[in-house]
Structure I
Amino acid sequence: MNRLPVSPRALAVSAAALVTMTAGASTAQAAPEPHAPDDFVALGEVDPTIIQEIRYFTRHNFVGERIDGYRQPLCILTRPAAEALGRAQSRLRAQGYSLKVYDCYRPQRAVDHFVRWAKDVEDTAMKEEFYPNLDKSRLFPDGYIAERSGHSRGSTVDLTVVELPATPDRPWVPGDGLEPCFAPQDERFPDNSLDMGTGYDCFDTLSHTLDPRVQGEQRANRMLLKNTLEDLGFVNYADEWWHYTYKPELYPDTYFDFPVSRSSLTPAH
């Protein structure tokens with residue numbers, strides 16, 4: 001094949017384009033992570049007595065692996081929500097209890113991880129514990145998974161109540177047996193929470209806060225959590241006994257994507 005002559009000007013333009021492309025790639029690689037607004041805080045700096053068991057930093061969740069965006073086992077919330085939890089903690093500690101949070105602020109990339117997992121109907125590794133009675137194809141229609149989560153706005157928290165002194169939880173490791181999340185408490189994976197009738201993230205109608213089948217001590221425990229939090233400005237999501245949002249939200253229409261990490265917060269926090 002004959003090669004056409006290339007002018008010096010064309011060579012110069014090509015070289016300049018290559019430099020620009022290389023610089024652009026370097027800039028893209030060096031782009032900083034999103035950062036939390038100044039009014040987000042680490043819950044532990046507001047009230048270090050609240051127990052934290054951030055499940056999505058671990059593999060003990062309905063996906064079965066650490067979730068995207070969880071760099072540290074850390075509860076981050078808007079300051080008003082964190083301070084309201086501190087007031088709830090004071091009330092519960094006076095009665096011999098403590099709050100325990102499972103999840104707080106959740107980045108959009110984590111929600112995207114949930115969506116990808118939900119669309120893969122063949123991946124049912126954690127079904128026996130978290131959704132034993134639910135066909136995975138029903139996760140979207142039944143509202144268990146969605147493309148947006150209130151957690152990403154920073155004022156929503158998943159939590160429970162623990163009796164003091166709290167007994168330490170042993171970590172879940174792959175290979176541990178999976179028991180239905182609605183099994184009797186002594187048959188479910190050990191959790192130092194009060195018996196709420198189901199475990200956390202149980203995709204079942206028994207998780208509805210006021211499900212009439214949940215009675216006695218289990219219902220009383222749910223109402224202890226509900227009454228304490230609602231008296232301080234939190235609103236329960238009726239389908240999940242563990243899910244509460246502090247109102248009014250600072251960011252009712254914003255879905256953040258900064259990682260769950262201390263480096264996402266300003267140095268003052």
Structure II
Amino acid sequence: MTPLPPLHLDRVPGVLGRIVRERAADYAGADAELGPVRPATRHFGAALSKAGLSLIAEIKRASPSQGEIAPLDPVQAALDYQAGGAAALSVLTEPRHFGGDLAFLERVRGAVNLPLLRKDFVVHPAMLREAADAGASAALLMVSVLGEATGEYLQFAHRLGLDALVEVHDERELDLALSADARIIGVNNRDLTTLNIDLAVSPRLIRRARDAGFTGLLVAESGYRTPADLGPVRGLADAVLVGSSLAGSGDLERAARELMAQ
């Protein structure tokens with residue numbers, strides 16, 4: 001039986017704490033067995049490894065900071081983002097605050113060839129097994145949620161053949177991600193306890209990661225709305241993850257192309 005590493009979700013503050021405790025309740029008693037080892041495809045990482053700044057476009061209907069954003073059809077959104085040049089897609093599966101659904105992954109997987117990230121608040125190994133079963137290439141692992149258990153969850157993801165986007169917001173979390181041997185690190189400009197955004201966070205922590213000798217992939221996340229916003233991370237980050245500004249644009253294909261234009 002797969003042992004469950006201890007998580008201290010009672011210590012997670014603010015909006016993030018409320019959401020992760022809800023997700024933990026959703027998966028209370030879920031089967032933690034991962035099943036047999038699955039071959040690694042590395043499709044997600046490979047898509048972000050190409051020259052220049054790659055776009056991970058997010059299928060996002062709502063958020064705690066904005067409320068309802070747009071009633072996106074996941075399949076049409078995926079097709080639009082693919083046509084707009086996205087290298088990969090982030091699919092929200094958290095239902096209460098983001099309007100997501102696990103079924104969206106399967107529907108999108110059947111419509112496009114891009115690698116898919118399951119974007120959720122992983123607090124149980126079953127969530128990673130679900131991601132792999134639904135056709136995801138990667139899953140989000142948040143150091144702010146998993147803490148010292150990040151390394152174990154990273155191993156769970158890799159056992160299932162998944163890449164993992166290991167997300168950090170500050171220096172302590174970055175050091176934890178580095179010590180866990182993360183291959184792909186995402187730097188979130190948004191403080192998920194307060195929902196405030198600071199676009200200086202990604203450049204600062206990306207430089208810190210490189211200075212520490214990190215040779216993996218680095219993703220800048222949250223708050224990007226214009227090509228000018230991306231200036232500070234071009235030449236530093238391998239990719240950007242963008243959700244709200246694209247999802248609420250009314251023309252996803254055009255918005256994706258215009259955002260990434262130089």
Structure III
Amino acid sequence: MNDDRHSIFRDAGRDRETAEHIPDTPQTRAPSYRLAFADDAFMCRDELRPVRLQLELLKPQMLLDEREVDSTVVLFGGARIPAPAEKAGARTSTLADLSRFYEEARIFAQEMTRKSVASGNREFVIATGGGPGVMEAGNRGAQEAGGISIGLNIVLPHEQAPNEYVTPDLCFNFHYFAIRKMHFLMRARAICVFPGGYGTLDELFESLTLIQTGRMNRVPFLLFGREFWERIINWEALEEAGTISPEDLDLFRFVETAQEAAAIIEEWGPASPRDDIPGR
């Protein structure tokens with residue numbers, strides 16, 4: 001029982017424990033007799049999706065609040081990018097070359113985590129998807145700098161374990177991509193995007209769209225590796241076609257090194273959300 005509860009009613013945890021030690025009868029074995037919140041089969045029914053969505057939003061929110069995490073620095077990037085020491089085994093020569101961004105992510109996370117530790121691990125907390133590649137580099141750098149970091153994993157058919165560098169009690173697992181994305185951005189003080197694939201592109205464009213449309217405040221939005229990003233995305237063609245405005249190209253910056261990114265974040269002042277969309 002939680003002694004801090006402000007209630008004179010019996011708590012749910014105690015009742016759940018009591019219900020596990022009741023007499024074994026046809027009635028008590030019936031699924032209908034299970035406590036609703038302790039009935040896994042019931043909680044996974046399609047009709048309970050709104051409840052599950054709410055729980056996935058609420059659980060990380062409560063635990064992060066309890067740890068007094070006020071702001072995060074989000075690292076998006078490819079799971080397939082190897083550490084420099086492992087680049088010889090990369091599937092392509094391009095991935096081997098991109099291994100330098102593993103190291104930049106690790107150093108950048110160290111830089112940010114030193115600021116985080118100075119704030120009592122409340123500000124500038126590194127947040128990644130909790131997986132391998134760039135994500136591992138971010139969590140690793142935070143651990144090496146003596147701070148905490150967040151891992152927002154998601155269940156996949158080929159799911160691997162979270163990387164070993166995520167702070168254990170800040171390692172979360174999600175079923176819903178949408179709720180996971182909300183948690184990436186709800187506390188974001190900066191968004192840093194390293195080379196990656198479909199998942200990274202999805203996170204990049206959804207985050208950028210929220211800023212473009214004024215749905216969230218402007219924050220430093222940094223793309224590591226100009227050559228990579230300009231090769232795979234023709235930003236100017238979007239502007240020339242009129243599907244984005246020239247001002248939309250100012251919503252992000254290209255950077256190459258951890259030090260360059262850290263300097264931009266350090267110099268960044270408060271920025272309100274857009275109140276209109278240029279070009280519309």
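Structure summary
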{"read-out": "Structures I, II, III, by FRET efficiency 1/(1 + (r/R0)^6) of positions 112 and 224 (r between Cβ atoms, R0 = 25 Å, to 0.05): label with the highest value", "value": "III"}
{"read-out": "Identity of the structure behind 60 (criterion: percent of Cα pairs over 23 Å apart, calculated), options I, II, III", "value": "III"}
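Bear in mind that the values in this text are calculations on the coordinates, not laboratory data. No experiment lies behind these values; they were computed from the predicted model shown. Cβ atoms are built from the backbone, for glycine too; each structure is taken alone.
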